[in-house]
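I've put the structures underneath this note.
None of the figures in this text is laboratory data; all of them are computed from the coordinates on show. These figures come from a predicted structure and were not determined experimentally. Cβ atoms are built from the backbone, for glycine too; each structure is taken alone.
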Structure I
Amino acid sequence: MEIKKVVIIGSGTMGSGIAAQLCNANVPVTLLDLKTAISEKARERILKSRPPLLIDKSKINNIKVGNINDDFNTVKDADWVVEAVVEKIDIKHNIYKKIFTERKSGAIVSSNTSSIPIKVLSEKLSNEEKKDFCITHFFNPVRYMGLLEIVKNENNDLNKINSLKKFCEEELGKGAIICKDTPGFLGNRVGVYAMQVAMTEAFKMKLSIEEADSIFGRPMGIPKTGVFGLYDLIGIDLMADVLKSFIKELPKTDEFQIVAKEIPLVKKLIATGYTGRKGKGGFYRMKKADNKKILEAINLETGEYYSSKKIDIKSEKVDLKSLINRKDKYGKYGWSVISKIIKYASSLVPSVTDKFNDIDEAMRLGFNWVKGPFEMLSEIGVKNFFEKIDSFENNKFLENLAKSKNEDFYGERQLYTEIETLGKAKPKATKIDKNNSAEIYRFEDFNIVEFTTKANVLDYDSMDCLKKATNKPLIIINESMQFSAGVNLTYTMNFADKGDFKSIEKFIKYFQDTCKHLKYCDNPVISAPSGLALGGGEEVVLQSNFVVSHTNIVMGLVETLVGLVPAGGGCKEVLWRWSQSDEAKKDPDFAPLKVFDIIGYAKTATSPIEAEPLKYLKPEDKKIMNRNSLFSVAKKILEENKDFKAPEVCKFNLSGKPLKEKMIKVLEKLYNDKVILDHGMEVGKELANVLSGGETTIDKTLSEDDLYKLELESFMRLIQTKKTQERIKHTLTTGKPLVN
């Protein structure tokens with residue numbers, strides 16, 4: 001079965017998101033709603049969406065729009081029809097009647113419902129129609145969330161379901177898991193339960209919402225929003241509706257019923273318009289005072305707001321054993337939440353799924369958890385878990401595990417896909433080395449380096465692992481959300497605060513040496529980025545021999561935002577790439593001025609298609625829709641390059657002083673127009689010094705080492721200024737740039 005044309009009925013958030021992802025895959029799609037004007041507005045929303053739903057704005061041309069009354073005949077040409085209308089069963093039944101009257105024989109019809117069982121959706125369909133009907137539950141935002149749950153019914157043509165799964169995996173880049181028809185399927189059943197446990201336990205233990213969010217967040221391998229922040233993000237009223245649906249659908253004996261009970265404070269927040277970020281606020285709210293925004297948090301006991309306090313639990317890494325063994329309220333809360341999640345998830349085996357690790361993958365792909373419940377159990381250890389757990393009666397999975405005491409119960413990962421993923425490769429690989437920032441694995445005849453810091457920021461240890469790993473062909477890749485958010489600024493500022501600038505210089509020099517080594521060593525180096533590849537992370541990518549990039553990526557050299565210049569070879573490498581253009585061969589100042597603009601404005605790309613014109617990626621670099629495929633594609637590149645030879649060494653001819661003066665004129669105009677302030681001018685001058693070649697002339701040839709030296713000197717002058725240090729501290733505290 002080939003899917004060449006798709007019709008989506010319903011142009012709301014989910015319908016639009018699915019349409020956009022089909023556009024990204026170059027699949028023609030027609031978006032229908034009650035009126036064409038509604039569909040047109042959805043098209044405009046897709047174009048303007050932030051974060052962008054399209055990997056390139058030109059992809060919008062793959063969408064046609066129309067209305068249900070006048071354009072329903074487009075269903076006749078569709079290979080797949082997706083219903084994404086409101087969650088009202090009578091409306092859906094009417095739509096299905098029209099679809100099955102119009103559709104061509106054999107076309108797949110699916111619903112994007114997140115809560116209505118397939119037996120209810122399909123109750124008015126004939127057995128023949130049921131063969132081609134299923135649920136395709138995408139997660140929002142569709143481009144960025146990896147999970148797609150395909151829910152089948154007992155009448156389905158399984159070949160067709162598997163064909164749809166393959167299409168969604170290969171073309172749309174989804175982690176497609178086939179689920180049974182049970183309430184909440186996999187992701188929401190466990191994910192919403194986990195949220196409710198985290199919330200109800202916080203109330204029970206009298207924790208503040210900041211304390212709860214500090215535990216039910218990074219320390220547990222869960223996104224930093226935490227539970228109360230996530231409630232605000234989703235919408236407190238929407239979550240209340242979700243819970244009502246679970247209460248209605250689940251048996252009275254299900255543990256979910258206990259945590260889903262209405263909480264008086266939540267009811268009050270909804271009644272007063274405090275529905276989260278889309279309303280007046282929620283558990284958190286922003287208050288303006290003296291022209292400043294102050295984040296406030298709600299007291300769970302009194303319902304009063306107070307200035308939010310940052311909680312430092314002295315833990316940056318996911319370390320569940322340490323967390324649950326803490327002798328304070330945080331350890332008690334962590335264990336209570338984790339143990340209940342593990343107990344509930346394991347109680348769903350085999351009634352909801354035969355493959356327990358599908359639950360883990362649903363949590364990874366649909367909720368961005370680092371580890372699913374069974375991986376948490378595996379990390380804690382079977383013996384440790386059963387020594388701490390209170391009771392688990394009628395839980396067949398845990399009863400069997402308690403008898404077997406099998407510490408290696410987990411088995412293979414990612415059974416839902418046939419792709420050879422990093423997650424499947426790591427358990428078979430040999431751990432060669434590790435430190436506080438990275439790990440080296442040996443797999444077959446090559447090495448893998450995986451960064452392990454928060455947001456995979458880079459420090460001396462990160463570079464040490466990279467350098468050591470080049471004794472074999474190397475793939476730099478990881479399973480976490482970010483490839484690397486750049487150099488560890490906290491690490492750098494710790495030295496700066498002590499006035500130890502020699503240690504900073506030593507680190508940056510080592511960073512440069514490592515990146516140069518990656519580029520010119522005897523073995524090929526492949527970077528496989530996904531998520532953020534910024535600053536130093538982008539410099540690693542730029543100086544790898546090959547790149548396999550996921551389509552969901554943010555790339556850029558953003559150092560100027562924190563008052564620095566790229567100093568790990570970023571200026572040098574982008575300058576070299578631009579100097580190979582036809583324009584640069586006619587005008588020696590073309591490339592430096594172009595790079596001055598790109599790095600000066602800290603321009604970023606939100607997809608490989610946007611990255612290529614900036615020369616952050618090369619045309620020959622691979623661009624991959626499915627993140628799971630990054631490893632297998634990178635591995636194939638290694639296999640195809642057994643006779644690898646390092647690239648030729650770069651040389652530069654730069655104009656020096658006259659070119660620098662051109663750049664300073666640009667800066668002066670920006671300064672006069674108040675686009676940049678005093679320190680922006682100083683940062684710009686240092687960038688100009690690097691890109692113009694410093695004290696050089698056009699007839700003098702500069703080496704890469706000369707450019708590295710210029711980068712390092714400018715970096716060191718800037719890091720010692722008070723205003724750069726203020727920028728860095730402001731960014732570390734607020735996550736936002738400071739203009740000074």
Structure II
Amino acid sequence: MATLQKIRDKGTLLVIIIGLALLAFVLGDLLTSGRTLFGKAQDKAFVINGDVISTQQYADKITEFEEFQKMVSGQSSLDENISSQIREAVYQQMVRERLLSHQTKKLGITVAKEELNDLVHGQFISPVLQQLPFFVNPQTGMFDRSALVDFINTVNMPSSNPQEQALVNQYRSLWLFIEEMVRTQRLEEKYISLLSNAVVVNDAEAKNTFELSQKNADIEYALKSFFTVPDSAVTVTDNEVKAFYDKHKKSFRMEAPLVKLSYFTKSIIPSEEDYAEVEAESHKAFDELSAAVYPASVVADYSQTPYRDVYMSEQMLTPTQIEFVRSASANEMFGPVREDDSFYIYKLIDKTVAPDSVHLRMMAVPDASVVGQDSVITHFVDSIYGAIAAGTSFAEVANSLNPTSNGGEMGWAREIDLVGFSTDLVKAAFNAPVGQPVKLTIPGQQLILQVEERTRPVNKYKLAVIDMPVVASDKTSNNIDNELNQFISTPDVSQKFNDLAAEKGYMVMPGITISANDFTLAQIPGSRQVITWAANEKKMGSVKKFDLTNLRVIARVEKVTPAGTTPLSEVSSGIRAQLVNEKKAEKIISDLKTQNLTSVEGYASAMGSSADTVRFVNFNTQNITGLGYEPVLNAVSAFAPVNQVVGPLKGNMGVYVASVANRTEGVEEEYDAEQQKNQMLNNNAYRMQMQSIEVLKEKLGVEDNRFRFF
């Protein structure tokens with residue numbers, strides 16, 4: 001079952017790998033029969049090309065993926081961020097798969113069983129399989145065909161052990177999951193190939209693109225940024241904003257409604273009464289710890305952190321602890337002292353001078369009493385110990401027993417790293433002679449260890465720490481809730497929300513606009529419920545309190561804009577800013593042209609800036625150093641005469657004046673027409689892959705109603 005363990009070990013990476021693979025992956029049959037929440041007429045989580053995906057189907061697929069993630073990672077739960085990513089990824093892929101299925105069926109594109117088998121077992125293994133971590137050789141970082149074969153053999157392995165067979169069945173489901181990824185990736189590859197090859201690259205285009213890529217220029221330029229011109233210097237009318245909006249309406253399309261709300265938060269923090277109560281309790285803890293011979297039980301009674309009977313170097317202590325232990329004697333006490341939201345008590349148990357860390361090699365064998373083979377296990381351990389004691393390399397023996405053990409290498413460890421195994425292990429590791437094997441029995445295991453080296457001796461301290469955090473009591477929480485409940489019950493709170501909140505000292509975030517499908521409100525954990533409520537609220541101006549962990553959110557819904565084309569009122573400010581920059585450009589260019597300047601330095605002086613230089617810019621450069629994406633300078637690099645000032649020219653950041661100081665026009669590479677065409681086709685394929693789904697969404701229609709249910 002080594003392969004199964006390997007999969008589980010790699011499980012923590014899975015959500016990242018699968019997240020990338022989801023672009024070409026089907027989660028299963030999307031339209032299986034099942035119960036709905038509100039009936040087919042209303043229960044539409046989303047609709048794709050007329051096909052309804054119910055809330056139950058969507059939730060089932062989310063659950064399926066979440067359970068799958070837990071199974072392979074060994075996690076019992078997923079945090080909110082990962083769950084949100086999974087929900088969105090499932091939605092995007094379900095939409096993508098349905099749109100792709102519609103097109104490929106219409107075109108007769110399929111992936112036959114023989115082709116799928118070849119992608120798994122043939123000469124050219126699917127890229128999906130090559131990217132998954134459990135098919136990669138850990139030593140080389142490359143795809144390992146034998147690992148894939150071992151995996152397939154393992155999931156097909158029958159077992160008479162019910163528990164083992166259940167695990168095999170789980171990973172058999174994993175393989176079906178992966179196999180479907182392979183099939184769909186290949187299906188999408190065919191579809192995108194068909195689209196990209198419909199765009200022909202001719203000889204002249206290929207040659208011209210190559211030659212432009214070989215013309216690298218050093219450009220001297222001066223920039224007049226739009227930010228240096230006040231907005232009041234130009235005028236943009238409402239009619240101009242409206243005209244721009246009408247011309248570009250398609251670019252303002254949104255899949256989900258927009259929600260505008262105002263809100264404030266109130267943290268549930270301890271009161272002074274809460275602090276006083278814990279402080280009084282801390283004095284009792286101090287007296288008990290002072291009188292205790294063995295500190296562990298007292299620490300366990302009062303502290304959230306258990307006592308560790310180990311020595312620690314100053315690197316592991318806080319500044320307050322270091323100051324205390326340096327001057328304290330054994331059994332001396334310090335505290336209670338309040339630091340942040342906790343009260344601390346310290347008792348120095350002992351101090352010594354010893355190495356901080358040891359470098360270990362170790363082998364473990366199940367204890368004889370556990371396996372019921374006392375004489376066999378004892379003899380086996382003795383023989384291993386004897387071989388090492390006689391001079392055989394510890395690493396050689398460890399690798400002979402387990403080739404993946406890396407010679408029993410455990411790396412560097414401190415006392416606190418080893419105490420979880422056994423205090424006897426700590427003593428052996430920090431006292432055994434370097435280079436000599438040691439036999440040790442701990443509960444359930446017999447160990448053979450060898451100390452390779454130790455760090456130099458340092459001051460170390462055995463310290464008992466009582467950490468008593470102060471948390472808000474039920475009384476405190478109830479007082480805050482009562483205060484907020486009175487606020488939302490105030491007459492006219494809907495109309496006077498901001499004013500009433502200001503009177504109470506609450507800081508309101510006014511008029512915040514978010515998508516109805518956003519995961520959180522202002523990155524507040526657990527705040528998705530606020531967005532769901534606001535998006536579905538019928539009465540504008542409604543106010544509601546939401547109870548989150550250690551936080552309360554009080555929100556007022558201002559406006560809900562339905563999905564579709566965003567109203568002009570919501571985008572007018574952005575349009576106006578764009579038009580303002582365009583008019584600033586016109587004004588800057590007009591003012592500069594009247595001055596009849598002839599040098600970049602002269603223009604720079606007139607612009608109130610300074611001349612600068614960028615190097616190695618060609619027509620295809622996507623990101624110019626210090627400037628970003630500026631196509632106007634790409635054109636200058638390729639076509640402007642050398643040492644001739646060109647401009648003023650409108651760019652993305654402002655107005656430019658430029659001069660090509662030097663251009664290297666020699667061909668650095670030999671032109672290969674076929675290679676160049678293939679490269680351009682690949683670029684086209686990438687763009688097609690990114691753009692085709694958005695086009696299909698618009699043509700076939702996608703209605704996203706998730707905000708109503710989730």
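Matching task: 39, 23, 16 is the computed value of Cα extents along the principal axes in Å, for residues 613-676 alone. Pick the structure from I, II. Working through the options, I get structure II.
Each of I, II could give Rg and Dmax of the Cα atoms in Å, for residues 197-588 alone, but the derived value 34.7, 95 comes from II. Among candidates I, II, the computation of percent of Cα pairs over 37 Å apart that gave 66 used structure II.
Which structure, out of I, II, was FRET efficiency 1/(1 + (r/R0)^6) of positions 493 and 685 (r between Cβ atoms, R0 = 30 Å, to 0.05) derived from, given a value of 0.00? Computing FRET efficiency 1/(1 + (r/R0)^6) of positions 493 and 685 (r between Cβ atoms, R0 = 30 Å, to 0.05) on every structure in I, II gives 0.00 only for II. Source structure of the calculated read-out (relative contact order in percent (Cα under 8 Å, 6 or more apart), 23) within I, II: II.
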